[in-house]
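Asks: Each in structure tokens, the structures are laid out below.
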Structure P
Amino acid sequence: MTERSELERTFRRAVRKVGRERVAEHLSRLASEGDDSVLTIIANEGVHPLPEQYHRGQVFVASQGSMDFSSSTSIRREYEKVLRRTAKKLQEQPWRTVYIVPFGPSTLSMQLKLLVYRICGIESIDLAHLGQNVRVDIKLDLRKIANAASRPKRVNRG
């Protein structure tokens, strides 16, 4: 049996057993191991544990623990501090892939996602927690979605 056919057989068996999405996720993770152009941003570390398998490429912790949410001014100050640190990290080198782990305030994760796009010009991949320690990568092509939404509908005037 050739190496290629053995690999294909193993791949098909894995897809049957756990599904195409999980196999693709694991292959993506394997491909990014040791890759210096991959960054994982943990929005807020300290409350939820993140299994080691989701520490892909370099890991950057944007914030830790509690934040001052006593007023809109204090939130803005906290976010600006976190976003400045993250911007410096994003500007260190060109990143091919950026994962965002949206722990903590959802609005902070939203700002981090936008910052990745503004600085790197790429869509981040978001890690979603489905419960019972199951996580999946959410990768959306927002440009494709936006373009599809702006196309005029064709009317059949048959």
Structure Q
Amino acid sequence: MGELTGIVFHLIPEIQRKMVGWDCARRIKVENCCFEPMLYDILQPGETFTTGRDVAICARNKGLRAGICHAEAMHRESWRFPFKWREHEYLLFSEIWRRPDGRYKIPVLRWRYGFWKLDFVPFGLPIYRGRVVGSIIRSDVLPQEDWVPGSGLLQSSRL
């Protein structure tokens, strides 16, 4: 079962970072809206590690839909993340990308050296701690046209 985060982020449908030569093998359609991340365990009972490939398969089977645009939205305001998220090390997203050299990777937010970094992990990389991110569209919170990252304009009506 997933854990609702209680934090709402503004989703922008265009990728903000340069992805020259990268292809998305499994694109997740996004629109201009607000979403609340939901975190799911990546390890099954008895497992000590998993891989990026297994995470992508598990996310697809559970219907979790969060990709690079979701990761960018969360990264823009990573200062809002609860302190306890650092223990997960990785927040993994289910979109699959192929680098120019042909290697497949998935986007992640990783806690390292005192800050959150938006990165990609290889399909075969062993992952020992982390959560898979799903997203719930929040229709009770409307995106602001004049919204500026970090402005605090997005507040959940439930908080």
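What follows is calculated from the coordinates using simple rules that are stated; it is not laboratory data. Keep in mind that what you see is a predicted model, and the values were worked out from it rather than measured. Cβ atoms are built from the backbone, for glycine too; each structure is taken alone.
Asks: Between P, Q, which one scores greatest on relative contact order in percent (Cα under 8 Å, 6 or more apart)? Intermediate results must be reported in sequence, preceding the final value.
Replies: Working: P: 19; Q: 32.
Ranking P, Q on relative contact order in percent (Cα under 8 Å, 6 or more apart), first place is Q.
Asks: From P, Q, which structure was FRET efficiency 1/(1 + (r/R0)^6) of positions 37 and 125 (r between Cβ atoms, R0 = 25 Å, to 0.05) = 0.70 calculated on?
Replies: Only one of P, Q returns 0.70 for FRET efficiency 1/(1 + (r/R0)^6) of positions 37 and 125 (r between Cβ atoms, R0 = 25 Å, to 0.05), namely Q.
Asks: A value of 16.0 was derived for Kirkwood radius over Cα pairs in Å; which structure in P, Q was it taken from?
Replies: On the way: P: 18.1; Q: 16.0.
The structure behind it is Q.
Asks: For which of the structures P, Q does the calculation of helix-only ellipticity at 222 nm (-39500 (n - 2.57) for each DSSP H run of 4 or more, over all residues; to 500) return -3500?
Replies: Of the options listed, only Q reproduces it.
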